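Several structures are given next for inspection.
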Structure P
C-alpha cells in the first residue's frame, strides 16, 4: 500500500507494518492507525506517522536515552517511546516523560499511558546540559 505524508512524501507499507491504537493518542483520539518510521539521518529518533492524517507525525525517542533509569511496566516484545517536541533553538526541545507510548510489536498494537510517577515531567528538557537562560 502507499500513503502520502507531508513530512516523508510517499510511504510504501504492508498492512503488517501498521500499529493500531484503539484509544488513539492524547489529543488525537480519533486517529487509530500509525506507522513507526525509522529515518537513518534522524537517529536516535523514530516517527509515529498517522495513516489517517497526512499532516501528522510525532517524533519519538526511547526514554532511556534521556533518563537512563526510566521504567514503565510493559509486555515482553514491547518498546517504550516518549514524544519529543523539537524546537528552534534545538536546545529548548523537550520530551513528555509523563505519557509514554508503548508499542507492542507482537500484537501490532500501541497505546499511550499516563505514568504513575509524578516526578516525570510533561516537558522534560531533551538537552539538560544547556541552561534555559543561556544567551544565544
Structure Q
C-alpha cells in the first residue's frame, strides 16, 4: 500500500489541482472532484464540525468557512493511495478576517473515490488517525 496505482493516478492529479484551486480561492474548481452525493465528515471540534451530505450542503459549508479567510493556504504536501482512498497530508496556515493572528497546523484529508469522483471526504486533525481509518500502516505511508 501507499504506492500510486494507475487506477488512482488521475484522481491524485485531480486532487493536486483541487488544492491549488482552493488556494487561489477558486471554490467551483475544487468541487469538480466531488460526486453529487459526497459526504463530508469533519471532527466535532473543528469549526462547523459534523457531517454534511450532498454537493449543495458541502458547497455551502466549505464556501462559508473558506469565505472567512482573510488570507491563507491549505498546502497539500503528500498523497498516499490506499485502495480506493487517497490520503492528503496538508499544512493549513490561515488568518481569519476578524483576527490578526495566524492559525496553522497539519491535517489529513481522506478522499474515497468511485468512478473518478470523491464520494466521501473525511478530515482528521491527527494524521495517525487518518492512516488507521484508511487501514494504512505508518511504515507503508512513508
- Query: From P, Q, which structure was distance in nm of label points 7 Å out along Cα→Cβ at positions 75 and 115 = 2.2 calculated on?
  - Reply: P
- One of P, Q was used to compute helix-only ellipticity at 222 nm (-39500 (n - 2.57) for each DSSP H run of 4 or more, over all residues; to 500), and the answer was -9000. Which one was it? Q
- Message: If percent of Cα pairs over 24 Å apart computes to 31, which of P, Q did it come from?
- Response: P
- Task: For the read-out relative contact order in percent (Cα under 8 Å, 6 or more apart), a value of 24 was computed from one structure; give its label from P, Q.
- Result: Q
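Read-outs: derived from the displayed coordinates by stated rules, not from any lab. These figures come from a predicted structure and were not determined experimentally. Cβ atoms are built from the backbone, for glycine too; each structure is taken alone.
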